[in-house]
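Engineer: In the part that follows, the structures are each spelled out as structure tokens.
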Structure I
Amino acid sequence: MDDLQALGVDPTKTEHGLDRLMTIKVIGAAGDHDGPLLRRLLLPMHPADVAELLQNAPKETARTIFTLIGEDLDAEVYAELEDELREFALEFIPASKLAQKLDDLDTDDAAAIVAELDDEDRAEVLAAASNDVRVAVEGALSFEEETAGRLMQREFVAAPQHWDVGQTIDFMRKTGEDLPDLFFDIYVVSPAMQPIGAIPVSKLMRAKRTMLLQDLMETPEIIVDPETDQEVVAHAFQKYHLISAPVVDRSGRLTGMITVDDIVRVIQDENEEDLLALAGVRDASTADSVWSSVKSRLPWLVINLATALFASMLIGRFEASIEKIVALAILMPMVASMGGNAGTQTVAVAVRALAARELTPGNSGRIILREVITGLVNGAFFAVLLSTVALIWFNSVLLAITIALAILLNLSVAGFAGILIPLTLKRMGQDPAVSSGVLVTFVTDMVGFVAFLGLATLIIL
């Protein structure tokens, strides 16, 4: 412990992940040879804290850790890593060691790790894994990514309906090592292994030993098909306040369960994905290289440039009007900017509502009307405000009327386009978070420039 203190690290804080910045610095100073120091520094820490440290550390520091002590890190560390860093980390672990680590994980986490391997490495790892792990992982990988089949864990607790509480508790005590590390519900099954009820563990522990399970059980709120999209499952967990849910195969047999800890990660990942997509960015990470950041952002910047060039061409059609009235060049960006901001606000509301399944074909008409009216009201407010500014600034009543009409029209169109474009993209099977912002900005720019300059040409000139 003296060597850590000499480097300026409080070992008690480090063990609880409270001194991560200093820990990263110490790891960097440790170089490529001091494996014992890294073990003393990282192995006592919680796996989630180690994973967070690795996510925030420079890539070379992470490489040093994986090279020297990757085989010694807790299996949960690899389960907690983001996909890109996990794929990088697995390069440093021999197949036999990785197979041993899979035995220490729930099957859903084991499948997530194996999914990051290429076909050759995957076959080698599964060949070295235990039979139970191999069967479970191969079963999980038979489903598409981001489905319930990938998300579920194959370990669960089930009991027949004719058992009583005492039999169930004795069974769990007897087979304790084969049960999940963490579970919340006992699933009551028919003779055909179909889930017909669920009993919270807390309810089971309070009941008398002689009470039958069929008298305690409640009908499951949902029974999940493994092909179901994980977003749909997450929505059901939020809607019904679930902690776990059973998963069945095509014949209705209970094959696994999904727990709330995995759903929390799904919700976080989906929200992060939508947030980044709204900005035209994909898979952003603080560990990204310059080149990966450029590849992620450049295409959407090119699209923005193309729309801006088109807008400039439209403005050029009104060159004569701008030359005669210089005030148009001063006020024109205000109209387009206000419309773009209003449209972005509406897009954010629409994408969130679509993700939460609050915006449906049944209520879309009402929501569209609401957003258009909102745009009209906001437009009327800013029409009065900007026309007053224009009147005081340029002492022109006609110019004040022009900008008032233009801003009213543009904010109304912004509300309409901001809700209609995401809905249309969703109906076409596209991700509304990715393209909506660019398209709405394009529409509001076009309407703003054409409306303001066109009205100025008609009213003033």
Structure II
Amino acid sequence: MDRYQELLKKTAVAGQEQLLRFWNELSDAEREELAAQIEAIDFSVMANLIREYVLNKPKTEIPDDLGPAPYFPLVPRDAEQAALYKRAIERGVELLKAGKVSCLTVAGGQGTRLGFDGPKGTYPIGPVTGRPLFRYFAESIRRAGEKFGRPLTWYIMTSLLNREATEKFFLENNFFGLKPEQVFFFTQGTMPACGYDGKLLLATKSSLSLSPDGHGGTLLALRRSGALDRMAKEGVDYLSYFQVDNPLVPVVSPLFLGLHDLENSEMSAIMLAKTGPFEKLGNFCVTKGRLEIIEYSDLPAELAESRNPDGSLRFIAGSPAIHMISRSFIEHLTAGGSLKLPWHRADKKVPYVDEQGNPVKPESPNAVKLESFIFDAMPLAKRTMVLEGERRSIFAPTKNPTGVDSVESCREMLIDRDARRLEAAGVKIPRTADGKVDAKIELSPLAVFDDEDAVAYVKAHGLTEIARGAELCLE
């Protein structure tokens, strides 16, 4: 049986033989491309997904026992908890010094929403220097390695779309001072887009319409790329997970890491106190004794608006997608080379070629893309832990050009964080009548990793005051 007949048999059984409609028009290279994509699909699994998520639109069932998740507060409640936090910081530092930690960044997106042509991680976000997002993280990772005496390996998940451009960017910038072997690139998996009739779409005559399989695919991609094997060989037990669009996030936090370890947690999360009942953050909840994140769009209004006797929101804990994950947990979840997380349906406008091979760019949603989310692994963990974070110090997502969660708001928050660090170290900071910093300040992550570094920097440079209206980067 020749290649075409094998593919026809495979697709016909699944009712997807339209994928071979243009086979006779393709070159050998194009046939190879299409064949490889078709052979990568488990059509028996795909048929179930189409039936469950495409032909039917699943509804999120809210459990009767759903309640707000417990968490460790930002400020310790009592002396006993304060002692625990102190012990956790010490344990976190110990683990960092022992080389037990690596960083993991999800960086598969493009800067399209920002009006930027290129991987989002290459976007120039620095308020003064235009320091790219990747550089912020790279320099923070370098400084953390210096501070704790052990270089950290940085695992970066790209997409098929931006892998080449991302690697080129690092090469052109000499890995921002990191050793090339400290940076491990790996590629996110993909899922085929499916029309509302249950038929998989062709993007071109020789290629399926493929899209990233969601940040939940990170865990399986770590195994398939050999990253887990490398971690085991290097003795790395924990991964500090964050997304590429949030330059305010600490690349490692001794307190968060230490609590994760002391609590024997397999997957931990940072939570932020929500600004209101309908803020667009996932909600940390508990059902049947398991931690879950319920998306903001799925939590019923009566629960979202419910309040405690003191007037505070019951479901106060929102997720900024910052996690600590144990390597052993990822190994367990991906044993056998598969990962069973629930899928989430997204209705999208997906360009495709029609039956005559003409390109079509739809003006309204015409297809379903399926994604898995990394937070859906939390209910599968034996033990979890949630720690409250300070929003102004750890969360400044860069999703839009202006407005909420934007380039503008991110730069303002970076300036504000750096100004607070200098102020706490004794530097006089100019402020407007409403308390905003009246200068553009950018602290190099290579010089200042945390508040302790800021004190040392101010002392070493004899810094006492920032001039009103100044624009300066302190390297």
Structure III
Amino acid sequence: MQITTTSGDVVGEDVGSGVNRFSGIRFGELEHRARFGRAVPPASPERAQDRRPRPAVFPQMPSRLGLVMGRDIEQHPHEEDAFLINVWAPDGAEHLPVLVFVHGGAFLSGAGTARWYDGRRLAALGMIVVTVNYRLGIFGHLVTGTPDEDGNRPLTDLLLALRWVSDNIASFGGDPESVTLSGQSAGATYTQILSVMPSAKGLFRRVCLMSAAYPRLPRQKEAAALGEKATSALPDGPRISSVAEMLSAQALTLQTPALGRISFGFTPVRSAPVPDWWFDADTYAARAHVSEVLVTHTEDEVGAFFFASPLHTEVSREDAHAVARGLGRDDLVDAALTPYEKLVQAVSWSTFVRPATETVHSLRRRGIRAQRLVFDERSLLTGVGSGHCLDLPFLFGERSAWTDAPMLRGIDDDHFDAIGQIWRRAIASFVLTGISPGST
């Protein structure tokens, strides 16, 4: 199956369930290998598609969540020119709603072209599914000192991809006026920022924020200092050093987190287009240019981060109580939980649950339909619980793409399929029809 796009002619393949997949479509490209170009140009038709069995991903170090998610993504080629989109479209699609999914990875890892995010089962529910790559870590957020540099290259990548969707998705049978932008984890942060960016207005009508965390985002001066710390280890400078040297320099910026915290390295920078007020739920609700917002999180988000650390066996009762009280969860102190369980509940609430709840309440006060959903299926991997990213394999439903994911060990296929159908239909309902009046 061949379709003509602004990137050139692209070829799809039948992947079953009445769905066609178009993988590795190029929406942009590095111009003269300008590693730190603020905005890449649209792709030229001569390089329309990466049709390798595993399309490229952007350069990255192994994810710290590989201990729960597995390492499948490391089998993809890692390239700096990986501005790629995957599209899944049902046979005979006409004017269908569109889901654009923005992957997570702590701003440092992940890829829309990863096999994890196979959109076949979602597309079979009556939508077009799009996944997208964007630049990561030091390649995406390094502030280089160039006068027009803002350190937010992933946002310009995503904006270019959304414009590609707007211009081309009708050719796949999608409705460019009915696009839902959904991001998970770091992808949810980018999604929220895009939903207040004036330049993104009109490119999507709904947003789905999955497991959104709210790290403290640095201002320009602070980001420049972080960049200097990294690039001081590069004798040839950041523009011509090898990818391996760049990733080694990036590693210098990763910090050991304090008890009960999650560490970040390169993140979005509070400099245009990221507003200086980020993140205040009331201000977000006042400025969001969307009609509906679905917010989701798992029950025990930080279990995925903490389970393999000494916290799992060594955190003391006193330390767990101190963290809980410091985060405003005095109610956990006398709860019949282990110190580790108290720590996970307190930090999950502070980092994920409270912001999600505040966001929904603020949006509703502004007259924007908003709903919060909780994924509470639990991993059998001790200490993970219903941890960060556990919802993803159930959402996409292709277990063969998660065969090395420790977090799924012991969950039989029938149970996996049953929970997946429930969660997938809940998200699909939002994409297809939005939030029903009166939903809580």
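Engineer: Taking FRET efficiency 1/(1 + (r/R0)^6) of positions 91 and 155 (r between Cβ atoms, R0 = 30 Å, to 0.05) as the criterion, which structure among I, II, III has the greatest value?
Structural biologist: Once FRET efficiency 1/(1 + (r/R0)^6) of positions 91 and 155 (r between Cβ atoms, R0 = 30 Å, to 0.05) is worked out for each structure, II has the highest.
Engineer: Where does the value 24.3 come from, among I, II, III, when Kirkwood radius over Cα pairs in Å is the thing being computed?
Structural biologist: On the way: I: 26.7; II: 24.3; III: 22.1.
Only structure II yields this read-out.
Engineer: Work out which structure the value 19 belongs to, where relative contact order in percent (Cα under 8 Å, 6 or more apart) was derived from one of I, II, III.
Structural biologist: II
No lab work stands behind these numbers, since they all come straight from the coordinates. Worth saying up front: this structure is predicted, and the values here are computed from it rather than measured. Cβ atoms are built from the backbone, for glycine too; each structure is taken alone.
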